[in-house]
Structure P
Amino acid sequence: MTGALYGLAHFCARRRFVVLGVWLVAAAALVVVSHGLGDNTNDNLSLPGTNSQHATDTLHRSFPDQANGTSPIVLHARSGQLTDSKYSSAVNQAAAGVAKEPNVAAVVNPLSAQGASALSKDKSTGYLSVTLSVSPGSLSVGQAQRIIDGANPAKAAGLQVETGGQLGQKVSKLPTESSELIGIIAAIVILTLTFGTVTAMVLPILTAIFGLLTTLAIIRILGHVTTVPTVAPTVATMIGLGVGIDYALFIVTRHLRGLRDGLPLPESIARATATSGGAVFFAGCTVTIALVSLAVAQIPLVTTLGLMAGIAVVVAVIAALTLLPALLAILGPRINSLRVRTPPTDEQARQGLWAKWAADIARFPVVAGLAALVILIPLMIPLLSLNLGQQDTAALSTSTTARRAYDLISKNFGPGVNGPLLIAVSLKSPAKASSQSSSSSSQSDQRATDPRLATLQKDVSSTSGVAAVTPMQINQAGTTAYFNAISKNGPAEDATTNLVRHLRSSVIPSAEKGTDMTAYIGGSTAAYDDLASSISSKLPLQILVVIALSFALLILAFRTLVVPAQAAVMNLLSIAASYGVLTAVFQYGWLSGVIGLHGSVPIVSYVPLFMFAILFGLSMDYEVFLVSQIEEHVHAGEDNRSSVISGLVTSARVITAAALIMVFVFGSFLLNGDPTIKEFGVGLAVAVILDATVVRCLLVPALMVLMGKVNWYLPRWLDRTVPHVSIEGAEFFAERDRLSEREREREPVPAGRT
């Protein structure tokens with residue numbers, strides 16, 4: 001691979017303006033097309049084989065519109081009542097206006113007899129119950145906003161109009177531009193100090209921005225082909241920006257070293273791309289494999305989220321290996337202009353702070369290792385009480401219409417109305433009238449008194465934690481029925497989760513006993529509970545798959561069993577510690593005010609699973625960079641202790657700079673009002689801090705010093721089996737230099753020279 005990357009870099013350097021032009025045209029075309037199509041994201045909660053999915057499938061057959069759920073458009077009179085003449089006509093116009101919009105199947109007016117339960121006791125607040133004719137996820141933001149705009153007559157009359165449910169969430173996306181900007185500004189400062197020149201700093205920033213724009217455009221286009229989660233663009237931004245800058249940082253650092261060593265400009269670019277670029281390619285493959293392996297969980301939302309983040313990593317790698325060499329060639333020797341500081345020479349680095357740090361670790365490896373564990377183990381303790389939950393609208397910023405609608409409904413109708421539990425019933429024999437019903441009863445009333453359904457509804461309504469149930473609805477054939485159960489607690493509260501589990505495990509099976517009736521609990525609240533259960537059961541398998549794949553890749557890279565095993569354990573330590581901090585901050589609510597929250601919030605079920613894939617991959621970046629530097633000194637003939645010291649001195653400055661950039665990029669997303677994004681920001685930032693400092697620059701060197709030559713142990717049978725792969729291509733360049741030296745020796749001496 002080294003030769004391929006070397007040739008690719010030479011080509012990109014020679015055809016630098018062509019390569020730059022291709023990137024400009026491709027990025028511009030993708031951005032234009034994607035903006036023309038618009039955003040189309042959707043949190044696909046389909047979970048094959050789960051109780052909530054059975055409920056959805058049951059309703060789809062007989063009540064297809066109900067399977068799409070309902071969203072409330074809340075109307076609130078700050079003074080007076082909705083029934084007042086000055087408001088009532090506006091409410092009726094709003095209901096009619098929303099009903100006329102495309103993709104709306106039905107609207108229940110709170111001033112009608114059918115919608116009486118949607119009008120508060122003091123009649124100051126009501127909500128239009130909007131049933132869509134399509135899946136909420138298939139709506140674009142513009143289409144959702146047009147439906148909401150149908151209620152503008154109520155707004156014109158002076159009523160407060162807020163939208164909840166999936167319609168409200170669709171239009172309540174918070175911008176992340178300030179987060180991106182803060183991350184970029186921090187990267188500018190760190191890169192300038194690391195390289196010592198402003199011009200060199202510009203290159204990683206430009207490369208990352210090109211890659212990010214391309215990535216977001218691709219994801220937006222894919223949103224019209226497949227179901228893309230709502231957080232995917234933001235998560236891709238975090239990952240794409242972080243790895244894009246870091247990967248370019250590694251290559252530019254090697255290029256600057258090559259120039260200082262006297263290499264010609266094209267050769268320095270090619271060697272930097274073939275060496276550090278090889279590490280970038282390997283690290284990018286590791287991260288991508290970890291993200292794609294999320295498909296093992298067989299959860300559509302998680303699988304797609306992993307694929308979208310994987311696209312960000314792939315684009316970042318391609319940009320670092322093609323666009324960056326072209327930019328380096330265009331800038332040429334001017335890369336050293338606008339100097340702000342002079343980076344230390346290799347000789348100065350060997351006498352500097354990192355050299356003293358590395359020497360102390362080598363002198364006292366046991367103390368260093370224990371010190372690292374003293375830091376990590378206490379941080380892991382909260383992980384023991386980690387509970388997976390669901391997205392909590394109550395924790396959104398009050399600047400969003402979804403949060404304001406949630407608060408109005410909670411205050412006037414009870415928090416459970418924000419997330420009703422949908423009980424779907426399948427009947428093998430059609431529903432029949434009760435023997436006590438009068439002969440004058442209508443067909444619908446007779447079916448509503450079917451003893452099976454009546455018993456189920458009565459048992460559910462009398463269950464502790466249920467505030468109310470809605471009337472039973474039955475299809476014409478009498479084979480499918482449904483009703484809603486309203487919890488006394490909010491959708492994201494543990495009490496509601498416990499209620500769902502109790503209904504499924506006890507109440508519903510008891511009502512089904514001795515009948516041919518099967519009941520399921522669906523709706524978004526139950527679906528998120530199923531998602532949490534599915535992820536909890538699949539997380540151990542996901543961990544094993546990622547570790548196994550990374551173990552195999554590291555064996556290929558370093559031809560040793562010890563380093564991959566050590567890397568797996570080290571990565572698990574840093575990830576477990578970050579999980580502990582995540583639990584303490586969000587589940588316990590510690591320091592929640594510092595990050596813009598007002599108390600504890602649930603940890604969204606897919607966040608730890610997705611974090612594991614990202615962090616294990618990113619941890620491998622630093623592992624590969626550190627160990628490859630140590631290995632380089634081993635191959636140069638240094639003993640194990642000296643190699644560890646030299647490798648740490650060579651890599652520590654770059655690793656800490658790369659980690660700082662990641663921390664600021666991830667940490668800047670704490671400004672986002674979405675608690676789920678805050679969870680990603682805290683978890684990823686803390687993990688990178690711990691991994692790049694406590695683990696890579698303290699625990700790993702200490703362990704490698706203690707292990708000695710065992711670090712490079714590989715059984716002979718495996719040595720014969722494993723193909724020879726060199727990450728940074730030391731053998732390739734050694735052979736190339738030998739051939740060049742022989743060619744120079746064979747050159748004839750020019751006439752007139754002795």
Structure Q
Amino acid sequence: MTIIEPRKHGSAADGRVGGRLSRFEGELKITGNATYALEYPVENVAHAVLVQSTIAAGRVVSVDASKALAAPGVLLVLTPEDDLGLMTAADWFGNRPENQPFHPLPKVVRYNGESIVAVIAESREQAGEAAKLIRITYEEAPAVADMDDPKASEGKLLDAMTVEWGDAEKALAASPVRIEAEYRTPREYHVAMEPHGLTAGWDGEQLTVWEPSQWTHGMARNYAEWFGIPLDNVRIVSPFIGGGFGSKGVALPYGAVAVAAAKKLGRPVRLAVTRPQNFTSYGGRAATRQTISLGASKDGVLLAIVHRGASETSVYMDYPEQTGAATPILYKVENFSSQSRVVPVNAVTPGALRGPGKNPSAYGIESAIEELAYKLAMDPLELRLKNYADHDYQSGKPWSTRRLREALTEGAEAFGWARRSHEPRSMRDGKSLIGWGIGCGTFPVIRAPSSAMIRVLKNGRVEVVSGAIDMGQGTYTILAQTAAEALGVSIEQVDVVLGDSRLPGSAIAGGSMLAGSITGAVHKTANAAREEIIGLALNDPNSPFRDTGANTLVVSEGRISVASGDGPSMTLPELLSVLGRDELEVTRNTLPDDAQSASDRMNAWTSMGRVQGPTMGDTSMHSWCAHFVEVRVDEDFGTVRVSRMVSAFDCGRLYNPKMVESQWRGGIIMGIGQALLEEGLVDPRNARTINNNVGDYLVPTNSDIPDIQVISVGVPDYEASALGGKGVGEVGIVGVAPAIANAVFHATGKRVRDLPITLEKLM
């Protein structure tokens with residue numbers, strides 16, 4: 001168990017919620033002392049290597065593993081012929097099919113790069129060499145490479161994602177001003193610095209898995225149900241994660257393979273997914289296309305939005321990218337129609353990648369709004385303010401808080417938007433064409449129950465304990481701040497223990513829901529611990545406070561005293577000593593009072609069944625942002641550089657502004673990569689991902705990133721969370737790509753509607 005202790009801090013105010021405290025775990029990471037999943041020193045560990053399919057569709061006829069089995073150090077080869085005895089686990093919401101086998105090494109091939117065989121040997125090098133000796137015979141079938149494949153279907157209309165009010169088609173036809181365009185985004189991948197993988201070991205029927213996890217409890221349930229063992233028999237250990245971005249929320253088929261191999265061999269097995277395999281062992285963001293039609297009056301009032309979107313999915317599961325997610329809520333419009341389709345292709349099922357749905361949706365609507373502004377000869381900022389939504393037109397509910405207007409106006413002032421000339425190609429610096437653009441973004445407030453434990457020890461230390469995780473967003477730090485403030489102790493007294501499924505249950509670190517959910521649980525638990533301390537001090541026969549006649553006591557800076565100042569004053573260790581106690585332990589959760597059974601708690605921590613969306617209350621709750629971008633386009637070569645950015649955010653109360661600003665900038669940087677660099681390339685002949693490595697799949701480096709100024713315009717939103725914050729982790733990427741595309745148009749007069757914006761599209 002890893003206990004993260006405070007290191008170097010700033011002022012006393014930094015130790016409270018809202019302070020700019022540095023990361024608790026930062027020193028461990030920069031000194032190399034943070035132990036990640038694949039680094040755990042497990043004795044007698046064997047190593048597994050995956051062999052993936054080289055066809056996109058068909059079936060495995062035979063696997064010749066004879067040469068591999070004869071290779072030095074090889075212990076085991078698993079093929080589709082091996083029945084691992086696994087059963088399908090429940091989905092995100094706890095729904096589990098009955099008696100449905102699960103085959104992590106399938107006979108039926110559904111995409112190029114699907115894992116078919118696993119080789120386990122004494123060393124990774126031996127396993128890798130033996131894997132080259134595997135010979136697989138296939139019976140190949142026709143495949144669909146991508147949405148542009150002539151064999152691709154029109155797709156399946158998703159009724160649940162159809163959103164309509166008014167009569168959008170009629171209003172569009174009657175609108176004095178209309179625009180229509182198609183916008184496309186390619187496949188994108190997570191490319192986390194830490195590759196996926198795990199180490200798994202059995203002790204009888206007890207399973208321990210060291211694996212990077214955004215949701216230790218949900219992942220533990222996956223393994224328990226696959227292998228038919230009690231949930232209490234599974235332990236997921238994940239104190240540090242080197243990037244997830246949505247890809248490490250659930251256990252994946254390769255994990256089942258490693259655990260099954262460990263069981264067969266009776267010794268621990270480590271499986272590290274290679275860089276190329278990281279592109280097909282789980283799904284990134286699906287490719288999307290969307291046609292958006294806008295109708296407006298001559299003075300710029302939106303009269304109709306008609307949206308038709310589609311995204312790729314796999315041939316074995318419908319997983320939508322929700323291209324209409326942001327479109328209904330960004331602007332005021334009385335007539336709206338949005339439909340979404342999924343188009344099956346022979347690829348791994350897509351997954352959640354930072355800002356899922358909202359990201360490509362915002363690219364479409366924010367590009368279209370800009371095109372409408374130019375058709376109207378209107379300033380893009382003016383058009384957005386003119387059509388500001390005073391409430392949520394989709395749900396009909398008022399906003400909990402929505403300071404997108406302030407984000408637009410304060411961001412524009414900081415950026416200097418008033419100095420912009422409207423006409424394309426009208427701003428330059430020598431051979432560089434200068435362009436300025438805007439893009440708005442949003443992400444819903446999603447809430448989930450969580451629990452936490454507070455332990456006050458006789459040595460004066462306070463431990464905050466939870467199964468929640470920290471993948472770099474600052475969970476260790478903000479939980480320490482929350483507990484210190486609520487409990488009335490110095491931040492230097494607080495230690496934090498996270499990242500273990502044996503610890504109290506927590507929401508997933510995804511959907512920007514963790515911080516609001518887990519701080520609420522820690523705040524509730526710390527308050528309960530403080531009240532218990534005060535109750536003991538007032539009522540215990542050995543307490544010097546019992547005879548003071550006080551109705552309550554004050555706990556501040558680790559001391560307990562009478563509010564009036566008259567009477568005894570003691571440190572918490574001194575109080576525990578006179579009470580004869582070694583520690584005080586309190587656990588609380590944020591489940592409703594009528595949902596406190598063991599099964600209720602298990603389901604709450606291991607499924608999304610208790611998750612609340614943005615409109616499940618009386619209001620509509622979302623985070624908001626406005627990005628202002630300056631680009632420089634080389635007039636001769638067409639190269640694009642983002643030279644300056646100002647982004648303003650409404651994310652409610654900021655628990656730790658330093659952590660939040662880091663999250664915002666991280667999302668913005670990913671948005672720059674999306675706009676200018678990232679593109680999954682697929683060979684149409686065999687549906688193989690061509691650029692499945694970090695040399696050919698381009699992501700931003702330091703030289704691609706300008707100075708990024710971030711501004712908070714939010715106010716506390718206590719409907720969104722107990723401490724008033726709204727999600728910060730995902731909203732930063734939403735709206736960046738259209739802001740850059742809009743700036744490129746302003747610079748060059750060329751509208752690029754398919755990402756990424758590369759020089760050949762501008763020449």
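All of the numbers you see were taken from the coordinates with simple rules; none came from a lab. This is a predicted model, so every value here is computed, not measured. Cβ atoms are built from the backbone, for glycine too; each structure is taken alone.
Out of P, Q, choose the structure whose coordinates give distance in nm of label points 7 Å out along Cα→Cβ at positions 134 and 454 equal to 4.3 when calculated.
Details: P: 4.3; Q: 5.1.
This value belongs to structure P.
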FRET efficiency 1/(1 + (r/R0)^6) of positions 86 and 518 (r between Cβ atoms, R0 = 41 Å, to 0.05) was computed and gave 0.25; which structure, P, Q, did it come from? P
Structures P, Q compared on distance in nm of label points 7 Å out along Cα→Cβ at positions 150 and 166: the greatest is Q
Structure with the greatest value (metric Rg/Rh (Cα atoms, Kirkwood Rh), set P, Q): P
Which structure, out of P, Q, was distance in nm of label points 7 Å out along Cα→Cβ at positions 142 and 326 calculated from, if the result is 3.1? P
The value 3.1 for distance in nm of label points 7 Å out along Cα→Cβ at positions 302 and 470 was derived from one model only; which of P, Q is it? P
Identify which of structures P, Q gives the largest calculated value of Kirkwood radius over Cα pairs in Å, for residues 206-421 alone. P
Here helix-only ellipticity at 222 nm (-39500 (n - 2.57) for each DSSP H run of 4 or more, over all residues; to 500) was calculated and came to -7000; which of the structures P, Q was it taken from? Q
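Which structure, out of P, Q, was P(r) over Cα pairs in 10 Å bins from 0, in percent, for residues 30-101 alone calculated from, if the result is 12, 25, 33, 24, 6, 0? Could the numbers behind the result be given before it?
On the way: P: 14, 24, 23, 28, 10, 0; Q: 12, 25, 33, 24, 6, 0.
Considering all the candidates, the number was obtained from Q.
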When P, Q are compared on mean projected area of the Cα convex hull in nm², for residues 14-277 alone, the highest value belongs to Q
